[in-house]
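**Student:** Okay, got some structures for you below.
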Structure P
Amino acid sequence: MKAKKILFLLGVGATLLTTSAIADNVDARAIMEKVDARDDGKTLEQDMLMILIDKNGNERTRDLKSYGKDFGEDEHRTLFFKSPADVKNTAFLTYDYDDGAKDDDQWLYLPALKKVKRIPSTDKSSSFMGSDFSYFDMTDRDLENYDFKILKETKVRGHDAWMIESTPNNQDVIDESGYEKTIAIVRKDNYMVVRAINFMTNGKKKYLDLTKIHEENGIWLVDEMTMTTKKGKSTVHKTTLSFDNIKLNGGIEDGVFTTRRLEKGL
């Protein structure tokens, strides 16, 4: 229906060009659907090291424990901060719903206040615990909220890939995410987004790079990733996440993914 409407509005003279553009969009969406459907395991437990790097190169480190589990088509994830002292026992929980009509739920437990705070949609573009990742970055994106276009074919670290542009198709997503558009590099062999540029509404850009990945029993996992915020050519801030002691498809109790468990801690 949408394609026919576009053709009607532009007129017969634009048919060939429009048909080509639509084909690109269909191909781009098909690729992103495979990215979204990629098997990442039923459960995932891992240690996480977060390194915050300011524009002068000064570093702060944070140790975390991460849990993820599928609940039907939905995914729940919990993060527990283990150190340093100023963030110890802080915990984060997200319910990532497959139903695009339902907003994802996120909660943050702050030990100093001894209370669990629900993250409203108006705050999801904010920094997650001082990092370059936002609360919005901590959930999957609903494909129905975006229009996709293949920009070109390319290579990344010797692997064939597509460069795909995604643009929000409604203002609510722009307001919630803080992103006007994203350009993603998707590897052809495993359908992983291994690099991305997020164009922020404030004029800055955030560069995602999965610097180390590996395959385990047919499932691709991340060992190290970075998110770098830039204003023009200048780096404003950078966050590195590295993962260790990765346990895939092991047993994790459902109770780990509750607000009560956030208060209890590890």
Structure Q
Amino acid sequence: MAGTWTVDPAILSNLREREARRALVDERLDEALIEAEELLDENPDNPTGLEISGLAALQMGDVMMALQALDRLVSLHSTDARILQALAVARFEAIEYRGALNAAEQATMKDPTLAAGWFYQGLALERLGNATAADERFRTAAEYDGEQFPVPERNADLAWDELLQAGLEKVPESIRDFFNGVPIVFEEYPAVEELIEHYPPISPFRDALYRGQAPVEADPWKTRPRQIMLYTGNLSRPTPAPNLIEDRIADALMHEAMHWLGLSHLPG
């Protein structure tokens, strides 16, 4: 009787690694993640599994999964600038600004021409309150890739009250009525505590947030937010063009209202 034929586990692992990388390149992210998880089931420290899992999850918007995989990859294995930059992005999105700065600095130490690394250093420094150092990093990023990473313009001279009124004119009348009497306040960026009180954290690139607790049983049209925050630093990027900011404000206000009201679309 013939013996049982088996495939060398190392061959299967290599095949999975190749398929995972191919799926990631082809942007078949679900398939890439499945293959990576198979690799990690066999060996939780598999560098390819951790890399593909982190990169695929980051592209899919699962910041916490990406952060877990990339943190483990960097702690266990030698990595290149590209992986360190992905870790910087994941940490920034997870509101770990100092960690994002550290990872981005390590990335540009390995590859000084990596524009994204300099740019994310600027983003992190900006959120940490060091605008001068942030602008230096933004200028360096623009020197290497000014098309993708132009130096962000500051927004102090924009007429924000006028932009708000123009934005409000672009939302349906029922939503304008909903916001009637609700204070709408401008700040530069979302506060850390506002972002991390949710899990996963709210994106630091958010244009607006309501403050207050949406009612569970009361009529949400009548029980309104305490306040709406609009974030000028986010709204004015990548360009401070007033017509685009008006549209962004309108979209942000609609998003916050629909979330509060628990609606996917307006009735009627």
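Every read-out reported here was derived from the displayed coordinates using simple, explicitly stated rules and does not represent laboratory data. On a predicted model such as this, the values are computed, not experimentally measured, just so you know. Cβ atoms are built from the backbone, for glycine too; each structure is taken alone.
**Student:** When Rg/Rh (Cα atoms, Kirkwood Rh), for residues 68-187 alone is calculated for each of the structures P, Q, which structure yields the highest value?
**Tutor:** Max of Rg/Rh (Cα atoms, Kirkwood Rh), for residues 68-187 alone: Q.
**Student:** Using distance in nm of label points 7 Å out along Cα→Cβ at positions 60 and 180 as the calculated read-out, with 3.0 as its value, let me know the right label among P, Q.
**Tutor:** The read-out comes from structure P.
**Student:** Where does the value 14.5 come from, among P, Q, when mean count of other Cβ atoms within 10 Å over residues 172-179 is the thing being computed?
**Tutor:** Q
**Student:** As an exercise: helix-only ellipticity at 222 nm (-39500 (n - 2.57) for each DSSP H run of 4 or more, over all residues; to 500), calculated from one structure in P, Q, equals -18500. Which structure is it?
**Tutor:** Answer by label: Q.
**Student:** Kindly point out which one of P, Q the value 41, 26, 15 was derived from, the read-out being semi-axes √(5λ) of the Cα gyration tensor in Å. Don't jump to the answer; show the numbers that get you there.
**Tutor:** Values: P: 34, 20, 20; Q: 41, 26, 15.
This figure was derived from Q.
**Student:** When relative contact order in percent (Cα under 8 Å, 6 or more apart) is calculated, the result is 20; to which of the structures P, Q does this value belong?
**Tutor:** Working: P: 20; Q: 12.
The correct label is P.
**Student:** Next up: Taking distance in nm of label points 7 Å out along Cα→Cβ at positions 212 and 228 from the coordinates of each of P, Q, which one would give 1.8?
**Tutor:** Comparing all candidates, it corresponds to P.
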